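The data blocks that follow each hold one structure.
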Structure P
Amino acid sequence: MLLKFTKMHGAGNDFVVLDGVRQPIALSTEQLRLLADRHFGVGCDQILLVEKPRHAGADFRYRIFNADGGEVEQCGNGARCFVRFVHDQKLTSKTEIVVETHRGLIKPRLEADGRVTVNMGAPVFDAARLPFTDGTGGINEPLDVAGETLQISAVSLGNPHAVQVVENIETAAVATLGPLIEHHPRFPKRVNAGFMQVMDRNHIRLRVYERGTGETLSCGTGACAAVVAGIRRGLLDSPVIVATHGGKLNISWGGDDAPVLMTGPAISVFSGEINL
């Protein structure tokens, strides 16, 4: 099977983007893993699939697959690349589109400076909806990991995140604690683990160990979750600049049921074809 693709990244979080509007695409888990493999395939953190919408009010359907081949609900950096892709491929001329995801509709907008703003919707704290077993919906939840009790904030922006505050992002035990948090039994569908260092009330540094992928250079929903958690804890004021190893994102949130707005880059790297 000869498959056309475009390689993109949003603040270093990299993707293989597939046009499922103009070509029929149905890939097995093994094919998805091969496509994402950095040694034997193209290589990426996630694979993004653009499809025709099923929802009457949407322009496109947005599907996301992690490097392990598993489909997930949302990816914020990917949503920005999604908008850039459909414009570059002339699938739409709209600057703001409505995109169908597994967790509802989002509204990304292409800005005049080339960056993309995504309305990520309102954050979810309800433990049952994440899901987070025995969670209270609070922002400081105790989580026992490897013999110590961590204080995490459990929040969803279309996919679940467990965010903790650390003193130094560079020395944080992301590689060891990340997979333990991801697979913690209190998160039956696994979780993304965020490690946040507060620099001041409008600036944080962030590393995220992503569910099904591992640590990435940037995570859009993770940035949103960290800012929301920081505001709820009284540590931050909107808007917040989130510095990741891959670049900076601007996050705004008005609180309560207000939507989270994320602005950042979306870059096309190259296009090609691969036999799967």
Structure Q
Amino acid sequence: MTRTASPLRYPGGKSSLIPLVVDILRLNRLEGGHYAEPFAGGGGLALALLFNGHVSELHLNDVDHAIGSLWHAMLEQTDDLVDLIVSTPVTIDEWHRQRSVYRAGYKGSRLQYGFAALFLNRTNRSGIIKGAGVIGGLKQEGNYKLDCRFNKEDIVARVRRIEKYRSQIHFSLSDAHDFVDQLEGALPPRSLICFDPPYFAKGSDLYTSFYEARDHEDLAQRILSVNIPWITTYDNCPEIADLYKQRRQFDLAIQYSVQSKRMGSELLIPSKGLRLPSWFRQGQAA
């Protein structure tokens, strides 16, 4: 499994797509340009591309205020965030406290709200912040305990690395449609947008900000109208295949079957004319 550059764990995270996206950047002469994600989440794929010199600037967005608060803390309040990571005990009592902070919503402190999201992400099963149980259970009788994914030294190292690139990372807290509108007027020609919307199926179980069927339809219309090179990843289901039927579709499960923790087969949909590596084109969906 590919190790993510992000301090966040995400269900269906896209770090395993790094080799594919690197090849896409090279084939389309987009290397060294700008890279954008309207549904950034933890941004593991984006960070890896930046850290390894494949892109020069990141434009990240997420409508989730807790995730946005964490990104703000990582980029603007790094020392304070690191202090919280180091000093906060990883216990069941603390889990209850951080869950209460998170459930209360944004109350004026991005640092506290963002840290609560990070704490729950690292201590909840599968990294699911919304409604998931704590690793090991409330009685901590499971094989794994709540701190098994909370390696403070490792998390701090990831946050500090993000800090080093802060001048090249631009984060916004906007609706995806508004963010794309902004991108189309700001991105240079050598740019790639990666859309990774909430799953169509089971999205409400995984994400704090999920889409209804009509939202997916509206998003498809917006994505299909974007003139900047783009790729879109989605769960593979008939509804999504139909929404994007005018574009090529590739089954990611064929290429990444080892990712057994994924919710199921996924589709990758590229923009018109975007060149894909030959090793990947074998997975074109029917």
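Bear in mind that the values in this text are calculations on the coordinates, not laboratory data. Keep in mind that what you see is a predicted model, and the values were worked out from it rather than measured. Cβ atoms are built from the backbone, for glycine too; each structure is taken alone.
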Exercise for the section: Looking at distance in nm of label points 7 Å out along Cα→Cβ at positions 7 and 55, point out which structure of P, Q has the largest value. Expected result: P
Completion exercise
One of P, Q was used to calculate helix-only ellipticity at 222 nm (-39500 (n - 2.57) for each DSSP H run of 4 or more, over all residues; to 500), yielding -12000; that structure is Q
Practice task
For distance in nm of label points 7 Å out along Cα→Cβ at positions 95 and 151, the calculated result is 4.3, so let me know which of P, Q that is.
Solution key: P
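Using Cα extents along the principal axes in Å, for residues 135-198 alone as the calculated read-out, with 53, 29, 18 as its value, let me know the right label among P, Q.
Q
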